[in-house]
1. Given a value of 2.3 for distance in nm of label points 7 Å out along Cα→Cβ at positions 212 and 284, point me to the structure among P, Q it was derived from.
2. From P, Q, which structure was P(r) over Cα pairs in 20 Å bins from 0, in percent = 31, 56, 12 calculated on?
3. Looking at structures P, Q, which one was helix-only ellipticity at 222 nm (-39500 (n - 2.57) for each DSSP H run of 4 or more, over all residues; to 500) calculated from, given that it came out as -8000?
4. Please state which of the structures P, Q yields 65 when percent of Cα pairs over 18 Å apart, for residues 148-267 alone is computed from it.
5. Taking relative contact order in percent (Cα under 8 Å, 6 or more apart) for each of P, Q, which is largest?
6. Please state which of the structures P, Q yields 16.8 when mean count of other Cβ atoms within 10 Å over residues 204-211 is computed from it.
7. When distance in nm of label points 7 Å out along Cα→Cβ at positions 4 and 188 is compared over structures P, Q, which one is greatest?
8. Suppose mean count of other Cβ atoms within 10 Å over residues 84-91 works out to 19.9; of P, Q, which structure was it derived from?
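Values quoted throughout were computed directly from the atomic coordinates according to the rules given, and no laboratory measurement underlies them. Treat the numbers as computed from the prediction; the structure is a model and nothing was measured. Cβ atoms are built from the backbone, for glycine too; each structure is taken alone.
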Structure P
Amino acid sequence: MVRWQNLLFIAITQLLFHYCILKPNLTTISLHPQITNHYLLLIIFASVCIAAGGNIINDYFDVNIDQINKPHKLVVDKHIPRRQVIFLHLVVSLIGIMCSVFIGVRLNLFWLALANGICVLLLFGYSAALKKQFLIGNIVVSALTAWVILVLVLPEYEKLANTTFEAMEAYYKILRLGILYASFSFIISVVREVIKDMEDVDGDRKNGCKTMPIMWGLNATKVFVAVWLIVLIGMLIIAQLYVIRFGWWMSISYATIFIITPLIYIFKKLIKAQSSQDFHKLSSLVKWVMLSGILSMIFFYIYQ
């Protein structure tokens, strides 16, 4: 019910961004990150708890849809009573917010608790209503996926603002890379969320949802996804051309083999996909590309 694989992705993303991008760029100028050691573990724990709470409440509201789309994966009512599910969502989400409050108080990052509190509300709103609406639910989930990275970038500005030129230069490099990975996360999440809508179209239609495949049809939705895949592939190719001048051949080879090539394969398979099983396979492939993208942060540490 908590989708532990997705939670693991969040933890890996934040750990790699901190230790492969954020920390190395600051230590080169003899500075240390604002969020480090036990504070880093707490912010990861908070992110994981908030995401877990969102997954739990999503299963609560999706009982009727899952009875059609995924009857073999049904947990709510079948294994856990609805009242306990709501209680578990509240407890897990509250733990995430309390961790954010603690970090905010100790590090004077008072916006952090507010921001993560908004994340909890958005996840609840997504599960209760937004996911049934045209595109808006997909955008909300994708934005929250990007937030996983940006929540580590923004606190550093609090520490480095109005300091030395070197410090601000290091921060803007971190910010650029943060935006790069957040953009990758956002776009590939939009792609996956819409593919999942195509996979779940039967159950969604019977429960009054207005997702893109229902409103536009499968063919038009495929075009939408294909455009975003082309944009993502183009961005990645441009990024590889940019790092050629640095001689990062190992990184270029990795991105070509494990990110760009699978995305091209997904693009080709998307055109022919028709059944729920076809879209499920594509969704799983996109998840593996997401993981490959996350792991590419290691090369920034290698080439530092």
Structure Q
Amino acid sequence: MRYTTGTCEFSSDTPCVITLGKFDGLHRGHKKLLERVVDIAGERKFTSVMFTFEVSPYMLTRDDRHRVLLTNDERCRMLEQTDLDWLIECPFDEQMMRMEAEDFVRELLVKRLKAACLVVGPDFRFGHNRAGDADLLKRMGQEYGFSVEVLPKEMYGDREISSTLIRECILRGEMEKAADMLGYSYFFYGRIIHGRQIGRTLGLPTTNLRADENKVLPPFGVYATRSNIGDMEFGGVTNIGVKPTVQEKFVGIETHLFSCNLNLYGDMQKVELMHFQRPERKFASLEELKRQILADGKDARSVLEKLKAL
């Protein structure tokens, strides 16, 4: 997959089939758009493109509503596992914010990408003051020779699947509902760092990740989890939070991996949150903390076994 980020200086030598949007989470609705783009491009021997924006940091960290479900790196890694030809992340700078919708279509989609077909959702908006919509795309398509497909929303029960709805579920710790809408379990991905090694002194070694400050955080607490490290997969129990018993200074993701005593420092770890077990709390002693970790591990094993049986 070709990946363009940090610049608007891009062009295509071949006609492109393009889907456009924020694509935060790459949920089931986004995958529907992606699959349609790949299918059309394959049939017509064109280039399949996902066009989105780099999200400016100032838009991300004001509160939980502006945090993301996937970082740009995570989204790119997921798309590399698909048949998409080209991911474009255009900077959302002052010039782009002020670009009129018609100019966006003419300059970026038609001139630079040779748009042959656009695939969007019914609520897609673009351009200055969000003035552009699917109807505008259809009118301009008649002028510039590209077609437009508007796909209906994917549903979860009687509600439309959206990044906003998924974010609300994660903030409530409803990890199973979030997974149903995402099409995968919500996860954190990062490099394993050194912690205080308190778990090791308790005979319960753990891996530690530092939570990305831009990602949506579920409630602080304990989760049944599944971890992937290289080509290895482990069940485990994970604490997300500031570990009040030992007074950590940052939001950490600490995981006790079942049946693992490997030295994993420096490796990349993906931690999937399968089920929220209990809120984070402070313990009177490390011995009490150890007993609770063992109890949490037992509960997590039970949850993971049930999930495997589904």
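1. This figure was derived from P.
2. Numbers: P: 31, 56, 12; Q: 30, 50, 19, 1.
Only structure P yields this read-out.
3. Of the options listed, only Q reproduces it.
4. Details: P: 65; Q: 57.
Answer for the origin of the read-out: P.
5. Largest value of relative contact order in percent (Cα under 8 Å, 6 or more apart): P.
6. Of the options listed, only P reproduces it.
7. Q
8. Q
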